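What follows is a group of structures, each given as structure tokens.
Just so it is clear, none of the values below were taken in a lab; they were calculated from the coordinates. Note that the coordinates shown come from a computational prediction; the quantities given were computed from them, not determined experimentally. Cβ atoms are built from the backbone, for glycine too; each structure is taken alone.
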Structure 1
Amino acid sequence: MISDKLPMAVIGTGHFGTYHAQKIAASQHAELVAVADIDIARAKAVGEKLGVPAVSDFRELLGKIAAASVTVPTQAHFDVARECLDHGIHVLVEKPITDSLATADALVELARSRERILQVGHLVRFSGVAEALRRHVTRPLYIDSVRIAPFSGRSTDVNVVLDLMIHDIDLVLSLVDSPILAIDAAGAPVFTDHEDICTARIKFANGCIATITASRISFKTERRMRIFQPSSYLSVNFDSQSLSIARRAGDGVSATAVDIREESYEEVDALEREVEDFIACVREGRRPIVSGEEGRRALEAALVATRELQAHARFVMEANSGRGLARKVGS
């Protein structure tokens, strides 16, 4: 077990990297040694506010830190995280773990061989209501999830599946203990070159069905999930951190024999909890709540959904060019 403060750095000081740096700097169990970004002006702006040096090349920090938050753009996750792990540095990498299964597998194997912690930043798992779900969900039969938000202009290098939906994919996979049989997905690009809205349907080997909708071009923010299982129904509001539970009461013969309970949870700083969990995992040598393997599984499902989106896009293009095979129902 590590007794002193854990020397850490943040690599990538964009919107989210800045928050990572703030959480680490405020931690009682870690020391923010430096921040790094190829945009040195941006890195210096963050470093000056937190009283730490800034570098443009993160490799200058190798040998000076024991752990790092990797918050660079998705396509750079693999190169940066690999370099860190290869030099014995524990890594908290933002979601998605990488942009391909091959590179995700390589990171997971490298972390295993070097005996380093590899944690993936799926924030939803660290909310109070998500913890409650794990206590109440036993055998989900049907899950309906919605995550929508106004357009922010961030993360436009990936589609909405890898940007937003992957949070709910990860949570659903953590609740449904069964292999995936099939994934169908459809969506559309609206404000960017990638799909900005998507609905995916996941079918599991145990019969559970999950329908997940994500949009980054909505007029409002809404994050909710409904879960149906034998004898009970759960409705989650992630914005208000509230959970409604309806259970069949008595012998279940009467249509009105339903007990309804409302639970609310204190708003917590999910990022702070995520960062502190990572620090604790490194200091104590324990497995993180969202391991590299779990991040890899969520990525696999997201990539299958992305392939389905691409197939749907081709169908739309052919249909609108007059070469499509679409026919009216009943024709």
Structure 2
Amino acid sequence: MRQRDYFFDNAKFLLIAFVVFGHLLKSYVNDNEFIYSLYKTIYTFHMPAFILVSGFFAKGIYEKGYLPKITKKLILPYIIFQLVYTVYYYYLYSQSKLTVDFLDPHWSLWFLISLFCWNIMLLGFSKLKPATGILIALMVALLIGYVDSVSNYLSLSRTFVFFPMFLIGYHLSKDHIKKLFTIKVRSVAFVTMAVVLAGFYINPDINYKWLLGSKPYSELEAISIISMFKRLGFYGLSLVMVFSFLAFVPRGQYFFTKWGKQTLYVYLLHGFFVRFFRESEINSYFTNLENYVMLAGISLLITIILSSKFIASIAQPVIELEFSRTKKLMASIRMYVKFYKKRWEKQSST
């Protein structure tokens, strides 16, 4: 692995841990003002940063076989998990009717559809000058909020709203990223993140749904010309917070670096834990700050477990339709069984 890979693997692992933590925190945003402020702070950067990093790695869009590759990587898992989550929710929530709708993504699955669409849209936007393409994408994102029919369905709202971030990531270079790793930038980044957290705490009435990008303006406030400027303001906030976060991502190889390669598994599978957690009595235990720290530890543990090679070997055949890792795991298990069987037989004979 090259140093650049270490940085992005580290970033992806930390981001997916924040995704899990943010989803677990959702149950407590109405109970504690600080938790609500922390929740909104996390949402200013965790998915926008993921989207920006995804755009950075989309530079091979014109390579042979790229589109079939992302179709297999994104659309097939989406179809599979849309069906799996439909059945899971049917039993979890004791629903009276089982309805499968592949055009209305369940919860976190929106990212797969949007990521696929961003790559397709990139075929046209990548031919434009960076400033021109980003400006057009931004104008579309601001205006699309006035169209009430563009919402969760097919993840259209998030696809348009977050595409500028994806496009910015596509146009970023390694040299741009290197400029973040100075004491001056990191000092500014630290102050920025602290100020944003404090700002959300002082102004608790700020609607967190602005950060989700999934709703038209009519569902966020009374529509006016100001609405698009509010979204523009949240764009600026997210962009600053994304780079503030990236400034603190370590560049070396650490014990968690390898787990950054498995973020897709964590993203797809953690929903089973989060939804069960929200519906169970367990969530009533976390009622004070010390327990919330424990919740952060649980989030990290879930992320580590779902990033492991063992989980990947089980999930890969379903998520990527790739059985090679499972075959390797089974071969290793057979090897260990054979080894200990011979050892036991040798000890028994003596």
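From which structure (1, 2) was FRET efficiency 1/(1 + (r/R0)^6) of positions 71 and 287 (r between Cβ atoms, R0 = 35 Å, to 0.05) calculated, if the value obtained is 0.95? Show your work: numbers first, answer last.
Values: 1: 0.95; 2: 0.15.
Going label by label, the one that fits is 1.
Assign the value 0.80, calculated as FRET efficiency 1/(1 + (r/R0)^6) of positions 103 and 311 (r between Cβ atoms, R0 = 30 Å, to 0.05), to the correct structure from 1, 2. Numbers along the way, then the final one.
Details: 1: 0.80; 2: 0.55.
The correct label is 1.
Comparing structures 1, 2 by FRET efficiency 1/(1 + (r/R0)^6) of positions 111 and 239 (r between Cβ atoms, R0 = 30 Å, to 0.05), which one has the largest value?
Comparing 1, 2 by FRET efficiency 1/(1 + (r/R0)^6) of positions 111 and 239 (r between Cβ atoms, R0 = 30 Å, to 0.05), the maximum is at 2.
Matching task: 18 is the computed value of relative contact order in percent (Cα under 8 Å, 6 or more apart). Pick the structure from 1, 2. Show your work: numbers first, answer last.
Details: 1: 18; 2: 29.
Computing relative contact order in percent (Cα under 8 Å, 6 or more apart) on every structure in 1, 2 gives 18 only for 1.
Quick check: 1.2 is what I get for distance in nm of label points 7 Å out along Cα→Cβ at positions 135 and 247, calculated from one of 1, 2. Which structure matches?
Traced to structure 1.
Here helix-only ellipticity at 222 nm (-39500 (n - 2.57) for each DSSP H run of 4 or more, over all residues; to 500) has been calculated and equals -22000, so which of 1, 2 was it run on?
2
Tell me which structure, out of 1, 2, gives 1.4 once distance in nm of label points 7 Å out along Cα→Cβ at positions 215 and 231 is calculated.
Among 1, 2, the structure yielding 1.4 for distance in nm of label points 7 Å out along Cα→Cβ at positions 215 and 231 is 2.
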